[in-house]
Structure P
Amino acid sequence: MKSKYFIITVFALLLSSMLCIAQQQESKPVKLNKISDNIYEVLDGKGARSGVFIGDNAIMVIDAKQDEISVKQTLQEIAKISDKPIKYLINTHSDADHVTGNQFFPASVAIISHKNCRKEFFHTKRDGSISEWNKPELLPFIPAITFEEQLELYFGTEKVELLYFGVGHTTGDLVVYFPDQKTAFIGDQIFTARPQLIHAYKGGNSFEHVKTLTKMLAELDAEKFFSGHSDMVDRAGIQKHIDEMKILQDSIKSMINSDKTLDDIKKEYDPSQGMLVETIYTEIKNDKD
């Protein structure tokens, strides 16, 4: 009997230890990673990677993290490097890990997004449920300034460009571009450590995604690209992603033309690619119909 209780006790201690480790990992504090004299990447906390730009006369934050603690930590870290006011908060798109934190920024901060992104705040969720952004108390934290193709912001001597190249991950993904530094923040328009996410329920499309990134490379002379869930990539990294997407699309199209079912096609790929494979399959089938 003692042996039985000993095993139970040891199991409980191991489970408690695992839970503590998980909680520590979840609560890893926000930190700023300096990538130039006045641009920082915001890492850790809850939510996607984001950015901070310290202008001559004001500060701009790119994406808002996902909870109040992470926003507070972000603001505290910014205060350590500058006492300038935060003037703008840019939402690169409408996913929760990029925009939930909007509501915890000072009311004086102007929130900016692409016009499609603002519409997607009100879009039903993936499971069909109503978006919480329809609640009246959250309306002040939805983008108040939108644009269609390009918006220029000036911070004293430096210009920042907000650009839209088309549909991809969603219908409202924008690029924050610093032309003087050839640096761009592109939200979730590229994943390097996992398969690309395409939110079809928000109008995202993998084939348009390829066109959008191709256009971005053609029209921007950016050399560094920062995103929500990957390390920095260069132009070659973006092109590699485009090429891999095209190969995957062509392969799935070929199997569809050979009358293979979705289940048959999924078996040809790693399970982690299942969602992207299904998205591409559905796009091709819908286009043929």
Structure Q
Amino acid sequence: MRSRCRVVSAFAGLLMPVWLAAAPAWSADYGGPLIDAHSHVPNATAIDAYVAAMKRHNVLKVVLLGVGGLQKEDTAWLTAASKKYPDRVVAGLPLADPPSESAASQLELQLDRGKPRLIGEVHMRQVGRRLIDRDPNSPAFGKILDVAAKFEVPIVIHYELTDAAETALDRALAAHRKSTIVLAHGGEGPPRRLDRLLLRNPNLFVDLSGMHFQRTPALASETGPLDPGWKALIEKMPDRFMIGVDVWAARLFEPAMLDRLFMWTRRILGELRLDVAERVAHRNAAKLYRLE
């Protein structure tokens, strides 16, 4: 009997490496604090459901942004949300009309009066829901970048990348080295394009908002692994990325959907090295937007 047990045990030992190789390399979910570095509200009351979800999922703060001039009430909604939940909501300063010749002077007045932590979201190039294609090297936007640099306030832009768009953004970043630009939604990638831009431009940061399982491109499906290209890039430059959920439509504020989005976020962060996950989850946003 003992001889038979020894044979079975030895056979199992031979098979164990095969079982381990075949098993998916899942890691534990990230369990630390979160800062949602990029979200929106669709109305004046949606923030209540969001803050309730923040409490359930250990989300310390949410950065609320304007929707590029699409919602005329953005400033009022963001201001009200930050006053109602001052310890949790950080309101960005919307910039509705970046091509306007008066945009930079108006921005300077607003920055001089208040102390916003960031500007945006400024829609510079969007070819999906809306057709917007603005030159980041235009004189009007250059003045906006100079004003943002003067007050040391980062500016979040929606700018979907192509070869031509990458070249244009590269020029703008080089011409305004004192300006800090945050590229929303990873510029829609791909990772190798972001790799080039980040290597050349120390004043560029990336938020990974709106890259969840309901969007394309996504960092991962709802249950699948983190895209290996994105994982490699994030771990290569861990100080340059911030996580964000990018809720906007009212349906995304339903409690069950918010729970799914935050659980997905923690799952993909858990696939990163812990030191990287902590930076992407909250440390980078806290440092860049002076939230500490």
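All of the numbers you see were taken from the coordinates with simple rules; none came from a lab. Because the structure is a prediction, the values reported are computed rather than measured. Cβ atoms are built from the backbone, for glycine too; each structure is taken alone.
Figures for the structure shown
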| item | result |
| --- | --- |
| Test item: mean count of other Cβ atoms within 10 Å over residues 156-163 calculated as 20.2, pick one of P, Q | Q |
| Given 11 for relative contact order in percent (Cα under 8 Å, 6 or more apart), calculated: source structure among P, Q | P |
| Comparison of P, Q by distance in nm of label points 7 Å out along Cα→Cβ at positions 60 and 268 - largest value held by | P |
| When distance in nm of label points 7 Å out along Cα→Cβ at positions 44 and 276 is computed for each of P, Q, the largest belongs to | Q |
| Value 24.8, calculated as mean count of other Cβ atoms within 10 Å over residues 92-99, assigned to which of P, Q | P |
